[in-house]
Structure 1
Amino acid sequence: MKVEVFIPLANKEKLIDALTNCGILKYENYDRVYSQTKVLGHFIPLENANPFIGEKKEESQVEEVKLEFRIKSKDKEKVFKIIKENHPYEIPVINFIGLL
């Protein structure tokens with residue numbers, strides 16, 4: 001299974017460290033195995049939002065990175081929990097993609 005998560009660059013190392021410490025980023029004889037791509041995130045926090053970045057009802061842009069890494073399907077819930085605990089956003093974008 002492949003995981004994609006979008007996170008501000010300043011918060012990336014905290015998440016990578018947490019995933020590494022739990023053995024998630026280990027792949028055979030390698031550790032901290034992941035890719036990152038620079039992206040520019042866009043969003044408008046609505047009235048009931050509690051934004052980490054930006055103001056309610058105003059469009060925001062933030063420099064982020066998209067992290068990509070592979071996990072075992074059995075670790076999906078564990079990974080979801082680690083991301084939620086180490087990500088600054090109220091609702092992070094997390095994609096779990098099945099692989100053949």
Structure 2
Amino acid sequence: MALIEGTDKTFAIDVEGEDSGKVLVYFWAPWCPPCKVLGPIIQEIDEEIGDKLKIVKINVDDNPESAANFEVMSIPTLIGFHNGEMKSKLIGLQPKEQLIQWLDAM
């Protein structure tokens with residue numbers, strides 16, 4: 001699967017479908033310094049294990065509704081879903097190895 005740019009309008013389709021499998025939602029903003037570091041890590045994860053999950057990037061400035069629905073107060077925030085159900089949330093910059101372990105455990 002490919003990394004996709006999600007929006008408030010496409011969130012339900014991109015993330016919450018019953019058969020959506022594993023989905024990582026990455027809440028970010030272009031002005032956020034930790035997001036600038038995490039962005040390439042997310043891209044690497046997509047290249048390495050993107051066949052096992054879908055990654056949806058949500059720009060919080062352009063999509064405040066999705067961020068508010070999941071109480072995203074700080075960015076970057078990562079939320080893991082499985083078959084449309086929220087399973088786990090991580091806030092802040094995380095090392096790639098830790099992110100992969102977190103995703104595997106979902």
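What follows is calculated from the coordinates using simple rules that are stated; it is not laboratory data. Quick caveat: nothing in here was measured; it's all calculated off a predicted structure. Cβ atoms are built from the backbone, for glycine too; each structure is taken alone.
Observations
- When Rg and Dmax of the Cα atoms in Å, for residues 32-87 alone is computed for each of 1, 2, the one that comes out at 12.0, 31 is 2.
- Test item: distance in nm of label points 7 Å out along Cα→Cβ at positions 16 and 72 calculated as 2.4, pick one of 1, 2: 1
- Value -6500, calculated as helix-only ellipticity at 222 nm (-39500 (n - 2.57) for each DSSP H run of 4 or more, over all residues; to 500), assigned to which of 1, 2: 1
- Per relative contact order in percent (Cα under 8 Å, 6 or more apart), the highest-valued of structures 1, 2: 1
- Origin of the value 15.8, where mean count of other Cβ atoms within 10 Å over residues 40-47 was derived from one of 1, 2: 2
- Test item: semi-axes √(5λ) of the Cα gyration tensor in Å calculated as 26, 13, 12, pick one of 1, 2: 1
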